[in-house]
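See the structures that follow.
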Structure P
Amino acid sequence: MKKLLVTFLLTFTFSMLLAAQTSAEGYTTRLGGQDRFEVAVNVSKKGWSTSANVVLANYTAYADALAAAPLAYKLNGPILLTHAGKLTSVTKQEIIRLNAKSVTIVGGKASVSDQVITELRAMGISVNRISGQDRYDVANNIAKSIGKKDRVVVAYGLNFPDALAIAPYAARNGYPILLTNTNSMPDATKSIISQWGVNQTIVVGGTGSVSQNVFNSLPNAIRIDGKDRFAVASNIANRYYKSQSQAFVATGMNFADALTGSVLAAKRNNPILLTSSSIPAATKDSIINNGYQTFTILGGSASVSTSISNILGGPAVGQTIMIDPGHGGSDPGASGYGMLEKDIVLDVSKRVNARLYDSLAKVMMTRNSDTYPTLDERVQMAHSQGADLFVSIHVNAYSGSSPNGTETYYNTAYASADSKLLAEEIQKELVKAMGTNDRGVKQGSFYVIKYTKIPSVLVEIAFISNPEDAKKLANNTFRQRAADAIYKGIMNYYNKK
C-alpha cells in the first residue's frame, strides 16, 4: 500500500511538472528542423497522424507551389518538399509514416523529375502531376483540380510573400489562388475567371504588384495591400483573423516554411504573419491590436531567430497596460531646478511605452501630450479600455532640499497582493538602475491607485527638489534608465505571477 502511494505521488508530481512546463512554454511552439525538408516534415507530423494524400513540390521552385495550399487543404494532406532528381529521404519516410496512398506533384519535370515518380510508384503510391507551360498555367491547372468557384484570389506571380500570406484564408475557404503579372493578366487566367462566372476577386498586394488596370479588369475586386510584404500579411490578418488568439509566424525572406505551414494554419484557422531579422512594425501592430497570444513559429532559428521567439513568448504579450504620466496641462506638478514634473514624467512614460510596445504589450497612456485628464478620467480610461495593469509615474518634491530617493505606492482597496508585488518589483529595479536612496514600498491613498480595480501603483522616481536627484532627472541617460527599470519591474511582475 505504501509503495503504491509513493508511486502515485511520484506520478502525480511528474504530471504536475509537465503541466507546469507546458503552461510556461505555452506561448510559442517552434516547428523547426535542420533544413526546409525537415521543417515540412515536422509541420506534417504536427497536423496529420495519417493522411491518404500528400502534395509534393520542389524545395526551391516556389513558382509552382504558390497556389498549392488550397489544393492540399481540400485533399486534407500536407505539403512536403523534395529535390528535383530524387525523392528526399526524410520526405520519403514521412510519406511512409502518413500511410499515404496518393501523391500530387505540382510542377513540371524540371521541378520534380520522373525519377521521383518512379520511386513513389515503387512504394505502391498513386501519383498525379499538375504541371503547365509556366507558373500561371500551373496555378490555373491547380485551380481546375480544386473545382469551379465563384470567388478567387489573384496574386502577383513573380514573388512569393503575398500569395503565401493569403494561402491559409484561401485554403480554408476553398478559393483557388490565380497568378498574374503586374500590368497584364495571362489570357488563360482571364479565361478561367470568365468561364467560371467569378463574381468576386480578392487581389493581394499593392499596385506595384497588381496594377490598378489589372485590378479594374477583375469582377467585383477588393484589394488587400500594404507598404511591404509584412504589412500585406498583417492586413490580411487584420481583415480576416481579428477574433483569433493564435497566429503562425514565418520569415518573409524565403518561401519554404510559410508554404508548408500554410495548410496547417488553414486547418487551425490562423493567419501567417511575416518577420525578418526583427519583428516589423506592421507585424507588431497586428499582434498587439488583434490580441494574438499564442504563436507557432515556422522554421529554425536561422529563419526566425531565438530573440524573436523570446519576444513572442514574453510575459507582456496579450497584456493591456495603462501608463499614467502624472499631472499635465494646467497642473504642472512639482518643480525644481528649472524643471516641471509634468514634462519629466511624460518623457519617461513615452520611453516606458516604447519598451512595452517592443515586447508586444498593448500600451495606452492617459495622456500623450501636455493635457490634463482629471484623476477620475484616468481611472475610467483604465477600466473602459480593459487595462490589466495601471502604472502612474511621478517625481517627488519637498519644501526642503534634503529628502531624496525613490518610493513606490500601492493601495489595498483592490488587487492588493498583485499591486504590492508590482510595486516591489518596480521599486527594486528603479533603485538599482538610478542609484537613488531606497525609500521603500508604501501603502498610499492616491486617487488613481485607490479607485482602479486592477493591479496599480504610483511611482515616485526621485525628488525634483533635491540637487543630486534633480541632476539625474534632468539627464536623458537617467530618464532612459528609469524607463527601463519600470519596464523591467513590470516584466518581473508578470514572470512571478
Structure Q
Amino acid sequence: MSDSSTSGELVTSLRALLAGLAPGDRLPSSRELIQRYRVGPGTVSRAIATLAAEGAVVTRPGSGTFVAPRVARSQDDAPDTSWQAVALAGRDFDPAHAVEASHPLPEGGITMAGGYLHETLQPTRALGAALARAARRPDAWHRAPTAGLAPLRAIFARQAGSTVSPEDVLVTGGGQGALSMLFRAIAAPGSPILMESPTYAGALAAARAAGLRPVPVPMDEDGIRPELLADAFAMTGARLLYCQPTFHNPTGTVLAPVRRGQIIDVARAAGAFLIEDDFARHLGHGRPVPPALVTDDRHGTVVHLTSLTKPASPSLRIGAVIARGPVMRRLMGMRYVDDFFIARPLQEAAVELVSTPAWERHLQALSTALRERCAVLAEALAREVPGWTLTRVPAGGLHLWVQLPPGCHDSAMADAARAHGVAVNSGSRYFPAEPTDAYLRLGFAAAASTAELAEGARCLGTAARAVGCGTG
C-alpha cells in the first residue's frame, strides 16, 4: 500500500485483519501498522477512529487497540417496524418520487444521470483556498446572522440585478432545501401548485412532500404557455407557480422575451406567487444569459431562487432566496423553525470563492467545457442512435432532452442502458401528470471526459438495438 492510500483503503484492510482475530485480541501498534501498510500516522488514526465508531474495535489509552466483542443477534431480536405503517397513514408521500430507483453501475460505467459537475470541472483548488482563508477568520465559528452574512447577501443581490437590494436576500443551504422551505411557507397542504410540464423532478418531490398537488402547464419551444397558464390559475384557484425560465431542467428551454412579462402579469392577476428557479445562472455555454425575472417585478410577485452548488461543487450547499414583503418575513420565520442559520464557515468560504478572480476564470472555463461536452454528446447521439430525437441543443445547462421513437418505453430503455454500463434518467419522472411521450434526460457534465461521453453514446446505441428502440 502506497503513502497516497486513503484511510478508507486501510479500513478495508483492517476489517480483513479483524476477521482472523478473536474478541479481545490486540491489534498491531500504530507504528507496526504504519510500517506494514506503508501509510502515514494520520491515515492510521482515521482508520482506527472509523472502526471504533463502527463498534469493531475498542481503544484503551496506554494499552492499545483491541477487537471488540461481537454481538450475535437472533431472528427474535430483529427490530419490528411494522407499527410505522399505521403511524404514517394519511401522509401521502412516496419516496420513489424523490429518488429514482437505481442499481450499481458495472465496473467502468459511465454516468449521464444526475445534475452535478464531474470533479475535473469543479474549482477544487479555489474551493480549498477559499475554505482555508475562511477558517483563518477570527469570527469564523461565530453564529451567523439568520438572513446570512451581509457580504454574501450583497453578492446575490448584485447577481440578480440592480432592482434587488441585500435586504431582499435570505441565504439558504443550497437550492433543494430552499425549495422545500418555499413550498411549505407559501402553500397549505392540499393546495394546487402549477408547474411546467415537464419540470425538475426534485421540485415535484419537494411539492409532494409538502402535501401540495402538482398541476401541469404545457410548454412549447418558447417555454411555458401564458394562455394555458391563465386557464390553469382560473380552473384551480392556485396561488403558486414554480418555473425555470433560464435553461429549464430537463428541456434546456429559455423563456422567450415576450413571455417574461406575460407570465408575471398572469401570476399577479391571479394573486399568486411565481417561484423562479434560477439554478443555471452560471451554466451558460458562452452566450449572454437573460436577466432574472425578479428584476422585472416591482410588486413582490416573483420569489427568486438561486444557488452556487451547481457551478461549484455538490458540497458547497449555499444558495439564496430573494423575496419582498410579508413572504420574506414568513421565510425568516421558517428559517428559525428549520435550522436558525446556515453554517458560517461555509458562508465565509462562499464569499471568499466568488470574490476572487479565480471564480470568474472558473466560470469562463466551465462555459467552454460545457459547450464542448454538449456538442460532443449531441453529435455522438446523432451518429449512434439516429432514431432518437434531440429536442434542442441547449445554450446552457447540464442536460440533453431526448425523445424516444413511438413504442419505446423510457424505463425499459433506462434499464437497458444501465445493463450496458450507462446511467441515464428516465423521462417520466419529470412530468407532473401523464407523460406526453417517452423521453430520456442525458447529462453531459458528470462524465469524466468528452471521450467518455462518446463511448457512452455508443453504448446507448448498443442498448437501443438490444431492446428494439428505434436506432434508425
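Here volume of the Cα convex hull per residue in Å³, for residues 189-300 alone has been calculated and equals 124, so which of P, Q was it run on?
That value comes from structure P.
As an exercise: P(r) over Cα pairs in 10 Å bins from 0, in percent, for residues 405-452 alone, calculated from one structure in P, Q, equals 26, 48, 24, 3. Which structure is it?
Corresponding structure: Q.
Given 24.2 as the derived value for mean count of other Cβ atoms within 10 Å over residues 229-236, which of the supplied structures P, Q does it correspond to?
The read-out comes from structure P.
Between P, Q, which one scores greatest on Cα Rg over 2.2 N^0.38 Å?
P
Which one of P, Q has relative contact order in percent (Cα under 8 Å, 6 or more apart), as calculated from the coordinates, equal to 12?
Here the read-out was taken from P.
A short reminder: the numbers here are calculations on the coordinates, not readings from a lab. Treat the numbers as computed from the prediction; the structure is a model and nothing was measured. Cβ atoms are built from the backbone, for glycine too; each structure is taken alone.
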